[in-house]
Structure P
Amino acid sequence: MKEGANPKMDGNKISLSTMLYFRYTLTEAIERIANVGYRNIEIPVSRPHLWPSDATGDYIQTIASCLRTNRISVSSICPGPTWFHLNMASPEENQRKEAIQYINDSVKLAARLGSRIVIMIPGWILYGTSYDDAWNWAVEGTKQCVAVAEEEDVVLVLETLSKLYWPNIILSDINHAIRLIKEVGSKNLRVMIDTCHSTREKESLIDCTKMLGNLLAHVHIRDLDKSNASVPPGKGTLNFRTFLGALRQINYQGYICVELSDASVVDPDAAALESKEFLDRLI
């Protein structure tokens, strides 16, 4: 690339989490998201949209048919709200096994739906458990999940969560995620940036982007208002122009996924549209 060149970003890689449409069935959510103008969605592995035991052949065929009809691709699969009772770093072996199985099931669902990205959260530290023990369990569990991801040609993407809301979380910043990648040692393990969680941890989005480079495989984009609550991008205090500029500098080619909760908006269609229009203008 020539010095001073400004790499282009792919405007067709804007995605939207169906978590914004948890009041609706997944097929209804897909149709509404397509009508707003998106061509990619992220699906949380959580009811009412997608749960491993519900994902029978007929159900997956119905979803796949709906995706084709509405010209929608699945950018990524993400742990849903159900994830928060699953802990890969628990001192209880059966709980660790259940969390690992959940991620492995998510990987297989992603492969069936044509997605190569599965987001994962390695867990948190319970009272009475040392950090080292919790970390080692998280590493061992991640290795087991990576083995399945390699078989399915899927990339596991580590999400860091802010200690502001998750004080005992294993991965609270980008350095923790990089350390875990080094200890696991697989090209199928990468990192994502969530603009809200990183900002709440007082991490610079630009610095995080430069630190990660080609380890960055996915982005969740949300804004924060003055009270630190999540709002649609462009409606809060974050400077997305400089963040997208940093993504261009590392030639980021992954998805930028708008992640909003249905509990945070009155009209999901309006929130989805204004988010897309804001990103379209910037990209």
Structure Q
Amino acid sequence: MIEEDGASILGKQLEESWKRYRKVLKRAKSGMTEESVHDLRVALRRLEAVVDLVPLFAPAEYTQRTRRQLERIRNRLSPLRDVQVQLLSVGDLTNTYPDLLKFQKSLSKRERALTRGLQRDIQARHAKLKPTFNAMFGKSRRRLRMFTATEMERTVAEGADKAYTALVEAMRSVDSHEVSTIHQARIAFKRFRYTIQAAQPILRGTSEAAVHRMHDFQVILGGIQDAQVLFDTLTRWGQKQKKRVQRGLAPVCEVIAQRRRDSIARFLAAIDDIQTFWRPRLNERKLSAVPLRSTG
């Protein structure tokens, strides 16, 4: 039996998530590197996931302004993150495909443009977030005192059930020939994963092993998305280049397309693993019963 009251459990989660975010934000002041941008986006998502637990116990308007500010900061970082991921991928290919060097320079130029003034902008957005978070935190703690730890665990479990149901439905809608459907499944999975991680101190029996398996599954989904974004960006850039450059890029596009196909195949092979991530109270039929078209 959990001895703490609901307010202290979820309140502690909010405090710790906020401190992690502030720590990562402070490190980002030294430079918007690939690592610092990644860590800041993860810290924002984890903080957002804890904030998203509050409406299970309080009116939604308690968190609306905070969630809006968190989303704005994260969205501000997204274009830079995409370019930095592409630079990492291209860096592994330039030795074999020298025609990519010009594309790499184009990405680096884009990265510099996106970085310019970003730290100042992020700090300004943080200044707007801080008072909204503090106000939300104060109101939420008063509301959460109405719930016992047992009531909180039951309510959060029901919320996790709903997130899991949404994930299952997204997985059932996957068409392996339509990357957009896999992207929607990826979004549903990220929401579910961050919900479970945020709720770990509240939900008894959530194992670290399951959390690690969820991370590995998300890496597979991320590989599909990264390959798709790189393929689309390179294709658009190549269309503006001379015919000679376009011919040189053709084998690179095939390599990236093969990476995407391989990642999709790994995803389809692992899709039933999501049944091991959560113990739904609902009677869900197995995903393996849902026919999925082959990647071909």
Structure R
Amino acid sequence: MGDANACGRTREEEPPLPAEAVAALIRKLRKHSVLSSSDERIMRRLHPRVAGAARGTDIVRQGDRPDVSVFVLDGMLARHHTLPEGDRQYISLHIAGDLPDLQSLFLKVMDHSLMAIDDAQIALFGHQELMALMRDAPDVGCALWRQSLIDAAIFREAVTNIGLRSGVERLAHILCEQFVRAQDADIAEGNACNFPLTQLQIGQLLGMSLVSVNRALQTLRKERCVELRDGRLVVKDLKRLETRAEFDPGYLHLDLLDVAAKSRRRQSSG
């Protein structure tokens, strides 16, 4: 997807570049990394294109050689593998603030697809601009690398989740993870957040049959942990859900927020 035509827009139809897309990327990286005023000034030279991605659209496909990386502004995206027979395995979920295919900067051929789970807004950052950014602002390059490492940690937990937990625990864990991540991204609304996957897609994410997903969801409802309806996740009792999932948020590395904040305070006082 070199020119993001998979998003369903022509170049003439694309909205003008909003500076908010770059500002959102800066805010995301500042959550876990220290950026100087010079770093941020260099980042503001970026010229991403903003586009809409309709529900079910593949933004990037297996075998593509993209020249842009995707940054999620709104909605949910998912990475997935599809076998020749059509069977699908969702690999990861991505919400506002995520950079799901940054690795395409260095791995030129996509070995998976990236699709919109619901109607989404994305910013497309050109690879050439990102490479120049990392040369001109090495600390930003480190921040982008750190973001990729956090994504990798989440992926490793997903492997453990599918391989070692029961069906109910798997479902509880991914729901807990998505809610905590939504809170961190400031897109949760009270005890609820967006979760637009169908039960079939949940099964394709967790390696479970549709019947198993339905039973696991009914169990969590009966235990008054969650409600999942019309694309919304409502957490009834977060502590109970965390216990059911054996959830330890350490792999999300949210503590890096505190490290970055302390470093910024030292930088300001200095």
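Tell me which structure, out of P, Q, R, gives 19.1 once mean count of other Cβ atoms within 10 Å over residues 39-46 is calculated.
Q
Kindly point out which one of P, Q, R the value 4.4 was derived from, the read-out being distance in nm of label points 7 Å out along Cα→Cβ at positions 63 and 183.
R
When distance in nm of label points 7 Å out along Cα→Cβ at positions 111 and 127 is calculated, the result is 2.9; to which of the structures P, Q, R does this value belong? Before the final figure, lay out each step's value.
On the way: P: 4.1; Q: 2.9; R: 1.6.
Considering all the candidates, the number was obtained from Q.
The numbers here are math on the coordinates, done by the rules we state, and not lab data. Here the structure is a predicted model, which means the values were calculated and not measured. Cβ atoms are built from the backbone, for glycine too; each structure is taken alone.
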